[in-house]
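What follows is a set of structures for review.
Read-outs: derived from the displayed coordinates by stated rules, not from any lab. The structure displayed is predicted, hence computed values, not measured ones.
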Structure P
Amino acid sequence: MPKPKNAPQKPALAPEEALYQALSLCRKAGQLTMGFDAVEEAALKGKAWLVLTASDASPKTVQRMQRAVGDLVDVLSMPLTQQQLAAVSHRAVAVYAVTDRNLAKLCYDRLAACGTIKNEEDMCE
């Protein structure tokens with residue numbers, strides 16, 4: 001029996017919540033690397049498709065990550081804090097890497113919805 005056309009629609013998620021759920025999916029799929037050293041190693045080995053930093057990561061940490069892997073992979077800031085992401089990582093972590101291409105694309109889309117990415121020309125392929 002088909003669904004009635006007047007069934008209530010699911011409420012749309014806030015962009016930050018959608019990004020959080022995308023990161024949670026990456027973690028459950030085993031495609032999320034966490035921590036500065038692990039992320040740097042993954043990027044240098046060519047495994048990382050996207051590097052993300054928490055909004056409250058120290059400027060020095062973000063700058064070091066940009067210098068270390070900025071030529072290899074995009075390093076983008078998320079609108080989520082370390083405290084908000086603690087449920088995903090089980091501790092306060094400032095730097096994340098997505099190691100699956102499709103999940104990285106999902107995170108790009110969620111970041112664009114949050115307004116973090118202004119235009120796609122700023123991203124590398």
Structure Q
Amino acid sequence: MKERIDVDSRAAPLGPYSPAIRAGGLIFVSGQIPLSPDSGEVVGGSIQDQVRQVLENTGALLQEAGSSLDQALKCTVYLTDLGDFEAMNEVYATVFTGEAPPARTTVEVAKLPKGVGIEIDVIAEV
């Protein structure tokens with residue numbers, strides 16, 4: 001059985017998909033981009049600002065599902081410029097600390113929705 005997870009205070013999805021799905025003790029968070037939960041607009045500025053917003057949005061979805069970023073098992077990071085890898089990693093490392101950070105894949109892509117520089121999807125346990 002699967003259950004859709006939404007956070008009312010977060011920006012609505014940009015298409016016909018669920019922000020997150022809880023099923024079988026796992027939570028699958030759809031790719032999050034740096035949208036302000038208040039305005040639904042892209043958070044501009046540096047890639048670090050964008051990473052912070054993406055992780056904040058992801059954390060809110062996980063919390064709504066009864067989990068947290070501490071329970072993340074796997075992350076996939078999509079960057080439009082792999083040159084932003086180090087800057088992204090600086091912020092990412094402040095959130096995923098400890099002995100067992102989630103497994104991760106990072107790839108460069110040609111474009112992302114709304115022209116953002118980063119998107120992250122997450123699989124976590126409840």
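Given a computed value of 42 for percent of Cα pairs over 20 Å apart, which structure among P, Q does it belong to? Of the options listed, only P reproduces it.
For which of P, Q does helix-only ellipticity at 222 nm (-39500 (n - 2.57) for each DSSP H run of 4 or more, over all residues; to 500), calculated from the coordinates, equal -13500? Considering all the candidates, the number was obtained from P.
Where is volume of the Cα convex hull per residue in Å³, for residues 20-67 alone largest, in which of P, Q?
When volume of the Cα convex hull per residue in Å³, for residues 20-67 alone is calculated for P, Q, structure P comes out on top.
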